[in-house]
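Quick note: the coordinates plus some simple rules give every number you see, no bench work behind them. Note that the structure is predicted; figures quoted are calculated from it, not measured. Cβ atoms are built from the backbone, for glycine too; each structure is taken alone.
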Structure P
Amino acid sequence: MSDPAQRYQSVFAPDLFKGQVIVVTGGGSGIGRCTAHELAALGATPVLVGRSEAKLQTVAGEIADDGGQAAVAACDIRDEAAVKRAVASIVARHGRIDALVNNAGGQYIAPLDSISAKGWDAVVATNLTGGFLMARECYTQAMKAHGGAIVNIVADIWGSMPGMGHSGAARAGMVSFTETAAVEWAANGVRVNAVAPGYIASSGMDHYPPEAAGMLREMRKTVPLGRFGTEAETSAAIVFLLSPAASFISGTVLRVDGARPQVRMGWPMGMPDAEAAAHGAVKPFDGFHRAQTPKVFSS
């Protein structure tokens with residue numbers, strides 16, 4: 001077991017989710033991995049869902065080493081039958097599902113006129129259809145009977161996503177799904193919200209081609225707060241929406257983006273000065289003790 005000083009430093013109460021079972025898709029890396037760690041540190045049993053069982057088992061092992069517990073349910077969220085089986089197995093093993101973090105997703109850089117139907121369908125299936133299937137099954141197989149909370153992870157789609165139009169369309173669809181589900185499932189005590197990360201320094205950045213490295217490193221200059229966000233800052237937003245403190249919040253999107261969508265021509269983009277960065281609201285929150293700097297920033 002790791003030194004207590006080297007465990008997740010959450011701002012939330014240690015037993016906030018004690019005894020709860022919380023499904024986290026895409027739990028093998030990036031924001032999903034970080035969120036699973038925080039939930040485990042707060043007493044939950046995160047059930048890690050993804051296609052690579054090896055990656056999920058690695059994260060589950062990390063959580064165990066830190067004194068928590070996690071379970072694994074390998075599944076391709078784009079496969080309806082597989083999703084049904086995976087959720088059924090989680091309910092059979094744990095007896096309940098209290099919450100779902102619909103985090104799994106992915107896309108690639110391409111202008112619209114070069115995207116094939118196959119490429120479009122693959123991104124929409126991952127970022128929209130898969131999230132719908134996971135939410136529907138967690139609702140019908142568990143939450144419909146005893147309530148729960150769902151947080152869908154979308155993206156900074158305000159102004160859309162030139163260069164990744166397939167992902168922008170899918171994420172916008174997930175926002176609409178979030179709003180609809182919040183209404184339709186409210187009578188059964190289920191809250192549905194979304195978190196929209198902006199430019200987050202996560203392992204997902206390393207999945208882009210090498211020629212995108214320069215652009216990725218420069219993106220912080222378009223953010224009024226002058227930096228990238230951290231995985232822990234995104235996880236904190238997710239945890240808040242899952243918590244009792246958000247019990248009257250449903251159907252909304254919480255942006256974690258440093259005010260980037262508000263940037264307008266004609267307003268100077270000055271970087272926060274050193275004192276503001278060190279002591280003010282722009283100081284990063286780095287509660288995740290196992291955070292890994294994306295390779296694109298260390299090269």
Structure Q
Amino acid sequence: MLPSANMASEDLSRLKVLVVDDHSNTVRLISDVLRAGGVGHVVTAQDGQRAREVMRLTYPDIIFTDSKMPVMDGLELTRSIRRAAVTPDPKVPNPEIPIIMVTGDRSERDVEIARLAGVNEFVIKPFTPAGLLSRIQLVVKKPRPFIISETYVGPDRRRRAELTYSGPMRRMSDPEEVADMVERRATRETISVELEAMRRLIQARGGADRATLQMTYRVMQHTRFRAKQVRDEMIARASESLLSYVDLMGGPERCEVSVVEVHFDAIAQILGASESDAAASQAVIAQLESVVRLKTAGRRRAA
């Protein structure tokens with residue numbers, strides 16, 4: 001579940017998060033996601049060395065750091081922070097600070113290297129608001145014991161890091177059985193929170209741009225995946241409608257923002273409706289599919 005579902009807004013508003021990345025667009029995107037999610041104070045740095053200076057001056061509560069950066073990368077930054085638990089460092093006020101690695105590396109070797117350095121959690125690129133905010137939930141609500149030994153300094157590594165997307169329910173390969181009502185409702189709650197986080201992000205950035213449209217596409221992929229897991233046909237069809245629209249238009253950056261907003265509103269209507277009122281949800285889906293046919297008619301004829 002996302003922080004906004006389980007963490008009080010005042011808890012998030014008190015947090016100070018340091019974002020470290022050498023790409024200004026990524027820094028802005030992560031910062032916007034965090035602020036839109038309710039984080040009260042976000043500070044930034046372009047590399048590990050500058051991050052250490054920012055830490056000395058601002059005393060952050062959590063760090064999001066890219067894995068690969070010039071001057072000092074995320075791994076070396078993490079090692080320098082954890083070393084301060086043994087050898088005090090004036091630039092590291094809290095050697096136990098939660099560190100979340102933002103990375104495109106998925107191999108077991110890369111993960112193990114990062115864990116040995118003392119990383120708490122991972123966010124895999126390309127990320128979504130849920131991917132970032134859920135890691136705050138983990139490090140704040142489920143902190144790991146901090147270990148200081150001759151061979152390792154950092155958070156307890158015994159809990160396996162989940163790198164791939166993991167929906168809350170069953171895998172698609174599991175037997176086709178009817179998902180129980182509690183499971184479906186929990187999934188709908190998660191989807192609702194994620195869509196609200198996406199809305200807030202778009203609003204915080206002053207409207208949809210290339211980055212947020214691409215992120216919306218990934219959020220819809222996750223939404224469809226979750227809905228199919230719990231046999232939620234209406235939500236699956238609504239998310240599939242937007243994904244089909246994006247594909248027919250030739251990519252997220254070629255989509256009309258108004259069509260994206262119509263899909264967000266439709267999914268919100270379905271989530272707010274009684275599951276027993278299938279007719280109302282069917283009508284919403286029919287409207288969506290009509291909008292997509294209208295907006296993609298020219299491209300269909302050209303194809």
Structure R
Amino acid sequence: MPSSPVLFLMSVAPDGTASFAPADPTAPHLRVDDLGATRGDGVFESINVVDGVPQALRHHLTRFARSAAMVDLPTPDAAVWADAVRRAAAAHEPRAELLAKLVLTRGVEGSGVPTGWVHVFPATDYSRERGQGIDVLVLERAYPSDVVTRAPWLLQGAKTLSYALNMASLRYARAHGAHDVVFVSSDGDVLEGPNSTVLARFADRWVTTPPELGILEGTTQGRAFGWATARGDRAEVDRLTRDDLLTADALWLLSSGRLAAPIRSLDGTPRPWDAGLQAELLHHLLTVHE
């Protein structure tokens with residue numbers, strides 16, 4: 001029998017104080033004039049929950065607050081949201097892996113009151129992607145690498161609900177025989193996936209691209225870096241080019257849900273990957289540490 005999801009809804013007092021209470025996940029809650037639904041005006045986070053423990057919770061909440069600030073939403077109270085995430089995870093039927101989704105929208109148009117919720121549900125089974133690797137296309141995002149400073153209104157680096165372009169890129173990839181995408185800037189810098197962080201290994205050097213290029217700072221990538229340095233390797237935030245993707249010893253896409261997916265082909269060309277190393281990395285990411 002499938003597990004039932006758990007939902008905690010946010011309410012906002014007249015003084016702006018937020019609190020959360022359990023709600024029926026099968027009942028309607030979102031109004032049709034909520035700006036999160038009509039304009040994608042909001043932010044979100046997705047948190048992997050391992051054996052009931054939300055992973056990298058503090059890091060996720062820091063990124064959640066940063067995204068909210070970028071779109072001029074009220075600052076989420078980290079303690080209140082953290083408590084809601086833990087309570088929702090604890091209320092769910094035990095599973096090895098769950099996903100907690102945190103959403104904050106601008107609310108009903110004209111109300112000035114944000115809408116928020118925490119939704120915990122069984123994680124997708126990513127065993128095939130984790131164990132067999134994924135085929136990836138390299139697509140241009142059509143922005144220059146300095147888009148953050150040249151056009152901050154484009155909100156690059158914020159995790160917003162405006163996900164139509166990301167979903168379109170994934171549909172394009174699947175229509176062309178691939179599973180996922182790595183974006184590059186118009187001037188050739190490697191950026192990120194539609195919902196993932198790029199990780200490259202060159203011998204004992206592990207590299208991911210800098211957030212200054214207008215990408216999200218990866219929470220799973222941060223945990224992977226901790227593992228790499230613990231095994232005596234170097235972990236560096238540095239710029240990567242498309243040519244670097246072709247010369248790397250191994251490539252991954254990292255995300256909170258899928259965790260680590262090795263890239264087995266790039267634009268149809270097979271890429272090397274190490275099944276043993278992938279197993280070690282995945283074991284680390286599935287080890288409980290909040």
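A value of -18000 was derived for helix-only ellipticity at 222 nm (-39500 (n - 2.57) for each DSSP H run of 4 or more, over all residues; to 500); which structure in P, Q, R was it taken from? Going through each structure in turn, the value belongs to Q.
Please state which of the structures P, Q, R yields 4.1 when distance in nm of label points 7 Å out along Cα→Cβ at positions 33 and 265 is computed from it. That value comes from structure P.
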